[in-house]
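A.B. asks: Pasting the structures in now, so scroll down.
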Structure I
Amino acid sequence: MDFRVGFRKIRVLPPPEERLRTLAQGADQAEAWAEQARLRIQPVLVRLYELRRRIATTAVALVAVWLFLHVTFGANGTVVYRSKKAEYQKLEKDIDQLQKENDNYTRQVTELKTDPKRIEKEAREQFHYARPGEVIYVAPERPASSPPANRSASK
């Protein structure tokens, strides 16, 4: 087993005058680099400043076009709204028609329970009942016509 204790190396800082000199030299280089970058970027900035109105107008136009497309074709846009409205109106018509059918069936059930004439009519039609002395004539059912065996037979 190794029980040695290790110490980090102690860093010796340069004297303050040398640090100041190094900083001053680095500052000169940084200023020169910044000046070169500014000179390279300056024509672009001047051109952008000249075109600022066009850029702003273009940006506003793009936002307006995007907003128009979103309102027209978006998830809750006018196209979807119109289709949902048409579907709603169709469903309302279906509900009204079904309500009328329901009322008609309710009326028929009530008549079959209470109206003796209606009960007699249904008994005569469905079960072929007759009063004493009446004769019922029933027409025979027509046989279903079969389709021709081939196309030439149908011509």
Structure II
Amino acid sequence: MQQNRDSLVKEILKLAEAIYNKLTPKIPTEWLSSDLTVAQLRVLLVLHAAGPSRMSDIASTLDIALPTATGIVDKLVKKDLVVREADPQDRRLVIARLSAGGQEVINGLWISGQLQMERLLDGLTLEQLVNAAEVAEMLLENVSGTGQELYAGEVK
């Protein structure tokens, strides 16, 4: 039974990869003109996933040196995407959190993903959409019921 289950999981992953390869990415024009670096985007994603964080936690999560993390956050503060605050428990520590502008950048990523999903569902029949909704509900129940995080082992 486990072999059959493993085979089905592999088949689903294979199909997901084929879908991914068939989709032509639609990159919003605002992303092409963005002056954010990949490192800065990674910090924004960490702050979104983990919430307000100490500099050492950001550095540890991204596996970069503390001065590197500090420099990236400095640039994000200048761009009004991150805010620095004193840690309420220890005023000597600095906490970084997303600003409204930083949250807007993250929301833009989410909207872009939603548009891709809409393209994926476009053209399905009503019956196929009902089936897709049932699968989505099962996946949500599975993640919610087990208490596991979507990216277990990564940003918590």
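Any read-out appearing in this document is the output of simple, stated calculations on the displayed coordinates, not a laboratory observation. The structure displayed is predicted, hence computed values, not measured ones. Cβ atoms are built from the backbone, for glycine too; each structure is taken alone.
A.B. asks: Looking at structures I, II, which one was Cα Rg over 2.2 N^0.38 Å calculated from, given that it came out as 3.25?
C.D. replies: Working through the options, I get structure I.
A.B. asks: semi-axes √(5λ) of the Cα gyration tensor in Å, for residues 19-106 alone computed as 27, 14, 12: which structure among I, II?
C.D. replies: Derived from II, not from the others.
A.B. asks: Given a computed value of -21500 for helix-only ellipticity at 222 nm (-39500 (n - 2.57) for each DSSP H run of 4 or more, over all residues; to 500), which structure among I, II does it belong to?
C.D. replies: Checking each candidate, the match is II.
A.B. asks: Could I ask something else about it? Thinking only about distance in nm of label points 7 Å out along Cα→Cβ at positions 11 and 35, which of I, II has the largest value?
C.D. replies: Evaluating distance in nm of label points 7 Å out along Cα→Cβ at positions 11 and 35 on every structure, the highest lands on II.
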